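Once you scroll down, you'll see the structures, which are given as structure tokens.
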Structure I
Amino acid sequence: MPGTEAEPPVTSSSHAAAISNMVVRLMSEYTGRGPTKARAHLTHDLITVVLHDTLTKGERSLARGPHADLVLTMRFAFQQTMREDLIAGIQDITGRTVAAFMSANHIDPDMAIESFVLVPEVVAVPAVPAD
């Protein structure tokens, strides 16, 4: 069936390492401090990067008091500011187009997630000649 959608192979582990490093580098550039641990999880059309220990000393201090919501709001603002650079990095590394970017933070434990939904690749399946 020409034009039938087939699942493309999962992106390589070298892509996962490059993606993790790119996200850590950008977070450090934008916030002044990068996470201490990052791991990218890749499937056919979804990339999720889980980050640990992301908050600065000042943010941790604010989060211990009554200002956790302020810290989350500020982190969301950073992530939206980084959006274009993060998407460009994913597209450069994978050669795929990003359809959507989503981001979330958690205070305790100190974790964040950056998720990228990729435009599905359409792989043409050769037509089978009729008998």
Structure II
Amino acid sequence: MACGALERLKEAGFSSYAFSNGDPEDLATLFRNAGLESSLNGIVSVQSVRCFKPDPVVYAHFCAVAESEPENTWLISGNPFDVIGASNCGWRTAWIRRNPAQLFYPWGCRPTQIIDDPSELLAVVS
């Protein structure tokens, strides 16, 4: 399902990156084995900045690598901590609610959008 969403984003002219706290080599293997590598413009790991999400340094690092401005950057995640971190750095965010009964953590920060399925991504970011 996510692969189809990534392909639709790519066909619409959007750039998509995997953005992770993980090891770059492990991430490359993971996305290659999942068949998602060709759907991505790249993989951005925070390993080189020696900080982890949700530290603001990592979101600035991503923007530098992807050559994107925060206000033009979307973070799509099922992890509320990641959505909160990106939102606090000026990014647009979509939280993928994996369980319809799940509530977003009430820490005074809301995602730009809440979606229930990755197939909704193109409509949200367009």
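Values quoted throughout were computed directly from the atomic coordinates according to the rules given, and no laboratory measurement underlies them. Predicted model only: the values in this text are computed from it and were never measured. Cβ atoms are built from the backbone, for glycine too; each structure is taken alone.
Of note:
- At a computed 1.01 (Cα Rg over 2.2 N^0.38 Å), which of I, II: II
- Of structures I, II, the largest value of mean count of other Cβ atoms within 10 Å over residues 52-59 belongs to II.
- Read-out relative contact order in percent (Cα under 8 Å, 6 or more apart), computed value 34, structure in I, II: I
- Entry that produces -14000 once helix-only ellipticity at 222 nm (-39500 (n - 2.57) for each DSSP H run of 4 or more, over all residues; to 500) is calculated, selected from I, II: I
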